[in-house]
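Read the figures in this text as sums done on the coordinates, not as results from a lab. Note that this is a predicted model, so its numbers are computed, not measured. Cβ atoms are built from the backbone, for glycine too; each structure is taken alone.
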Structure P
Amino acid sequence: MKTKEKDPYSLAKLIIDAFGPILTFAGIIIGISNFNSEQKESAEKERKTQTYLDAMEFKRKNWEKQHEIYIQIAEIIGKITNGNSEVQTKEKDKFIEEFQQLYYGKAAFVEDDTVAANMRKFHDALEDYRDGFRTQNDLKSIGFELIAVCKASSKSSWNQLNKGQ
């Protein structure tokens, strides 16, 4: 009588046939999982990049507004300090009023601490000038200091913007 011998190749074939689809399915699941993970990382990286770009655009617009206001301040100082030194005219009063509007309005929104202190100093000098305690040359000197501080502040803000801070 013949005993049935087991064929070693048929056992291997049975194992391959049984585990082949399982391994294929596991590979597909792992591939999908990796793809989803990469997509999430990519989306997060894109979100962070867009957030950074939005912040930089916001800072750039703020710098432009600050620079524009500082130029207005410089122009008004030039108009106030130009001309006859001791004669107050309606035109000069108009320019002083324009400075006051910037002082109490737009400038307070964009100025840094140094510019704010120098704005206050020029504002007080204008009041003293109107009361006869300051001269036109005093206003010029204090005004030039304010313009220099505005220029330095604008440059500093620009440098920070370019550094991405």
Structure Q
Amino acid sequence: MSIAQSAGQQGAEIAGMLDGGMLFTAAAEVWSGEQVHTEIIHRTGRDALRPEEHHLLQTWRDDTAACCRREGVIRTASGLKVAEVSALYLPGRIADRGVIEQLQCTDTPLGRALQVLDVRRETLGTRMLERGPFAVIASGLLLLPESLGGLPVALAREQVYREFTLPC
């Protein structure tokens, strides 16, 4: 099996974890066998939602109009680049002030911060790429449990680096 085929197979396994509802942070840690961390490169405070984001996040259910955005790079503890990530989250739907502070003031990965709320991932799409620096591009909604209303609380996109999908 060639390195390209192996990377494709590894990328497909990561995509399968995400399609199965696993949060990206957890999938990256399972896959790498290491804890991961995020380096936030850009974040916004209150930002307007775009029309397609309103639709995906079901804002008509509670008239949510603003979000916060984060962009960064996830790395393993040993320094390997895992993915470029971008996310928006809805602070108005997060009842836990500590979670909001983590998202706004620290580099805690989105999935790890929201994990205490028992969110689940609903995959919007995963795409395997044959060339370039990324092997997988995935996006998903993070939803609160039904006991907390079941509403989407975040929209995330991950571009998984090809080097992360290569066998050791």
Structure R
Amino acid sequence: MQLHERFEKYRFIIAMFKFLMGGIEAIIGATLLLASYAGLSGLITRLAARELVEDPNDEFIRLAVEKMFVFLDHKTAFGAALLALGCVKILAAIGFLRRQAWGYMLLLAVVALAMPAELYHLAGNPGLISAAITTGNAVVLAFLLIFRKQLSGHDAWWSFALKK
């Protein structure tokens, strides 16, 4: 396999990963915006009640329910933020897949700006899914930075500034 074919394969994988993650975020955000507070709180209460029947002293479930109700108090803000972030990731993935320089830069910005929050979340709440997503995004970020010229079709903006 030639080097160019490899870059195209990795470009496709990265774009699809970001498109999928953006789609999931957009769907969750839209759901939070459209779903009623009463409906979501009822769902949380019913799910917790099933678990508490098995173990009435389950502190994890009690804590999770408490956190979910705090989250529901701000569901509109969370929903709008997730919807916007998901749409930006989808747009960046499409631009990147179509070999547009703006798509590369937007994707790089989204991944780089989200990395500190992902690392903070992983440190506070370690888990297999969080670790896998954070690792995937770290690999994407490293790949985007290391192969910027091949992926963007241009030198990075800082290389032009250094030549002056």
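Couple of notes before you dig in:
- When percent of Cα pairs over 30 Å apart is computed across structures P, Q, R, the figure 52 traces back to P.
- Highest-scoring entry among P, Q, R, by distance in nm of label points 7 Å out along Cα→Cβ at positions 25 and 137, is P.
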